[in-house]
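In what follows, structures are represented as structure tokens.
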Structure 1
Amino acid sequence: MDDANLIEALNWRYAVKVFAADRTIPAETWAALEEVLRLSPSSYGLQPWKFLVITDHALRAELRPFSWNQSQITDCSHLVVFLRQRTVSEQDLQRLLAHTAKVREVPTESLTGYGELMRNDLVAGPRSQLISSWSANQAYLALGNLLTSAALLKVDTCPIEGFSPQDYDRILGLENTPYQSTVVCACGYRSTNDRYADLAKVRYPAVEVIEHR
């Protein structure tokens with residue numbers, strides 16, 4: 001991978017409107033993309049999310065009417081529903097601290113200050129009242145990571161906000177869980193019938209959107 005390959009991949013990707021329903025992402029490629037999701041960055045490293053990978057066609061058909069009837073929901077290879085945590089609790093902090101201590105082979109006590117920092121911000125601080133928005137932002141970090149990584153592997157995607165989170169939560173049995181639907185991403189391969197595939201990418205010039213100081 002070099003600079004030119006990266007820019008080429010990002011120019012190649014677009015939000016697919018029509019997927020080739022008969023094409024499936026190879027298992028090894030999808031496994032890599034699931035690892036991309038797992039390795040996504042999040043504030044404090046808290047990972048306040050889950051990723052529902054839906055390949056069941058009947059379930060996707062049930063979701064489609066609550067997704068503005070978009071064909072990508074049923075025709076893609078893999079559908080990912082990004083879930084965010086409704087709240088962040090002391091238990092969440094302790095889980096991260098314990099796992100960090102295990103992975104890095106350090107005493108849990110050495111992370112006390114880090115725990116206090118998170119607690120004073122997300123559990124006891126003003127942002128505790130905005131956790132739903134905060135955790136949604138984390139889900140979008142993971143979405144961006146997936147979109148870019150998929151493009152590098154020549155896997156097509158379409159991020160979807162045009163859906164009813166409440167109906168998704170109902171259908172997916174999330175209503176009484178710590179998680180709620182946030183954004184959706186269809187993954188697969190573009191159809192030769194997608195007229196958007198060959199359109200020029202429309203972006204403002206760098207001079208208009210990037211400022212150096």
Structure 2
Amino acid sequence: MNQLDLPARRLNEAVSVLKKGGVIIHPTETVYGIAGIWNNEKTIKKVANLKQRDFHKPFSIMVSSVEQILNISGWKSNRLKALLNRIFPSPLTLLLPRKSEIPIAFWNQFADIGFRFPDHQLSLQLIDLVGEPLITTSANIADQPSPKTASEVPESLVKAADLFLEGGDCPLKIPSTVLKFTPQSLHIDLLRQGSFKVEEFVQHVKNVYG
């Protein structure tokens with residue numbers, strides 16, 4: 001687990017901003033990210049506006065437990081739970097088919113929901129202290145490079161966000177790997193190669209599903 005020394009006052013300030021529907025920029029183990037509470041549509045729109053991207057493009061949801069992934073996606077599968085417990089926390093974004101309606105309309109336009117369970121103490125602290133999963137997306141303007149250090153975060157985002165948590169350089173400096181997994185067929189799609197090795201995921205699937 002990556003550590004980051006952050007004064008309690010600053011952490012509490014970030015939690016307060018998030019609980020009120022605000023948006024923060026913070027480091028992760030991969031790259032700097034934008035975060036906001038996942039179940040507030042005004043917050044989702046604000047994040048989309050910050051990145052200058054279409055509101056109807058999906059974001060990922062950053063969680064601090066496998067149970068949150070299962071609850072949001074609607075999956076009730078012991079095998080999937082076992083797989084998730086093997087692979088997380090890690091620098092992986094995993095897309096799963098959405099099995100049920102979600103109270104926030106934004107998410108129901110997508111057949112799949114992406115989940116990120118980071119191996120990063122600060123990110124997990126933010127989720128646990130807020131008491132809800134968070135939207136996560138790289139702290140860049142759409143289609144621009146993802147910032148690996150605090151100085152690479154665009155000034156326009158720093159000014160527009162409600163809070164910027166500076167944490168030096170991100171340990172991995174590579175975005176998360178993005179995989180789409182269909183438990184019914186065990187089909188795996190690589191959408192973006194990043195920090196996590198696809199072969200490791202494939203092996204875990206074989207171990208769990210046989």
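When relative contact order in percent (Cα under 8 Å, 6 or more apart) is calculated for each of structures 1, 2, structure 1 comes out greatest. Taking P(r) over Cα pairs in 10 Å bins from 0, in percent, for residues 127-166 alone from the coordinates of each of 1, 2, which one would give 25, 50, 23, 1? The read-out comes from structure 2. Hey, FRET efficiency 1/(1 + (r/R0)^6) of positions 23 and 135 (r between Cβ atoms, R0 = 30 Å, to 0.05) derived from one of 1, 2 reads 1.00; which structure? Label of the source structure: 2.
If you line up 1, 2 by FRET efficiency 1/(1 + (r/R0)^6) of positions 111 and 143 (r between Cβ atoms, R0 = 30 Å, to 0.05), the top spot, with the largest value, goes to 2.
For semi-axes √(5λ) of the Cα gyration tensor in Å, for residues 55-174 alone, the calculated result is 34, 18, 13, so let me know which of 1, 2 that is.
1
When mean count of other Cβ atoms within 10 Å over residues 103-110 is computed for each of 1, 2, which one produces 9.5? Traced to structure 1.
One of 1, 2 was used to calculate distance in nm of label points 7 Å out along Cα→Cβ at positions 7 and 183, giving 4.5; which? Answer for the origin of the read-out: 2. Taking -9500 as the value of helix-only ellipticity at 222 nm (-39500 (n - 2.57) for each DSSP H run of 4 or more, over all residues; to 500) derived from one of the structures shown (1, 2), identify that structure. Computed on structure 2.
Quick one: log10 I(q)/I(0) by the Debye sum over Cα atoms at q = 0.13, 0.16, 0.18 Å⁻¹ came out at -0.86, -1.14, -1.27 when computed from one of 1, 2, so which one is it? Among 1, 2, the structure yielding -0.86, -1.14, -1.27 for log10 I(q)/I(0) by the Debye sum over Cα atoms at q = 0.13, 0.16, 0.18 Å⁻¹ is 1.
We did not get these values from a lab; they are worked out from the coordinates using the rules stated. Being a predicted model, the structure only gives us computed values, none of them experimental. Cβ atoms are built from the backbone, for glycine too; each structure is taken alone.
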